[in-house]
Structure I
Amino acid sequence: MRQGGDEFIIFVPLLDEYKKRELANSLLAHIAKPCKIENMEFIIRASIGSADYPDDSQDIEMLFGYADIAMYAAKKNKNAYSSFSKEMKGSECHAFGY
C-alpha cells in the first residue's frame, strides 16, 4: 500500500524479530540491486521501519506512526532496518504527535 510520495506499507503475518529482520534485509538487498537504463546505472536505497500489532498498538494510525518513527531511526544508518521499541517512545513520539 502506498503511504506517501516515497513511503510504502507492507503488511505481513506476525513474525518474530529474527524473521522480520531477515525479511527486511532481503527487501533491502533486492531494492539495492543496480538498475540500468540505457547507459546509466541507478542504485536505490531504502530505510525500513516496523511496528507490531498488537504489541506496539492496536490502533492502525498509531502503528503507522510507530513504524514511521522506526523508519526515521533506520534512516540514520542509511539503507537499514529498525523495529519500533518502547524506548523510542520519547521525544520522537512527541515530535510526530503520537
Structure II
Amino acid sequence: MTVDDALILKLEKLAKLELSAEERERLKIDLEKVLGMFSVIGEADTTDVEPLVYLSNAVNSLRSDIPGKAIELHELSEQVPLLLKHMFAVPKVIE
C-alpha cells in the first residue's frame, strides 16, 4: 500500500479532521513508518506455526441459570428516588 496525498485526504475526510499541510506531511511519514513495521512482521517465517484461536487456555466456567426470587415492584419503589409508570426516573446526563 502506498501512502499518497489522496489516501491522506481520504483519511482526513473519514476522520472528520481538518489538517494543515504540515500535519498531512507528518501523518504521511508516520503512516509510511507504521506500514514499514508491518512489512517487517510479514517477513517472519510462520510455516510451522499453528493459527491462534484463543489468547489463553482458560475455559469459561458458566453457572447454571436458575431463576431466583424476583424483587417486587413495591419493594423497589421504596428504594428509588422516583418511579414513573413502573420505570425508574433518573436525572438527565446527556445534553
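None of the figures in this text is laboratory data; all of them are computed from the coordinates on show. It should be emphasised that the depicted structure is a prediction, and the values quoted were computed from it without experimental measurement. Cβ atoms are built from the backbone, for glycine too; each structure is taken alone.
Compare FRET efficiency 1/(1 + (r/R0)^6) of positions 28 and 84 (r between Cβ atoms, R0 = 35 Å, to 0.05) across structures I, II and report the one with the greatest value.
I
Please state which of the structures I, II yields 2.3 when distance in nm of label points 7 Å out along Cα→Cβ at positions 12 and 36 is computed from it.
Numbers: I: 3.1; II: 2.3.
Attributed to the structure labelled II.
Quick check for you: by volume of the Cα convex hull per residue in Å³, which of I, II is greatest?
On the way: I: 115; II: 259.
Largest calculated value belongs to II.
For mean count of other Cβ atoms within 10 Å over residues 52-59, which of I, II scores largest?
Working: I: 13.6; II: 6.0.
Top value of mean count of other Cβ atoms within 10 Å over residues 52-59, among I, II, belongs to structure I.
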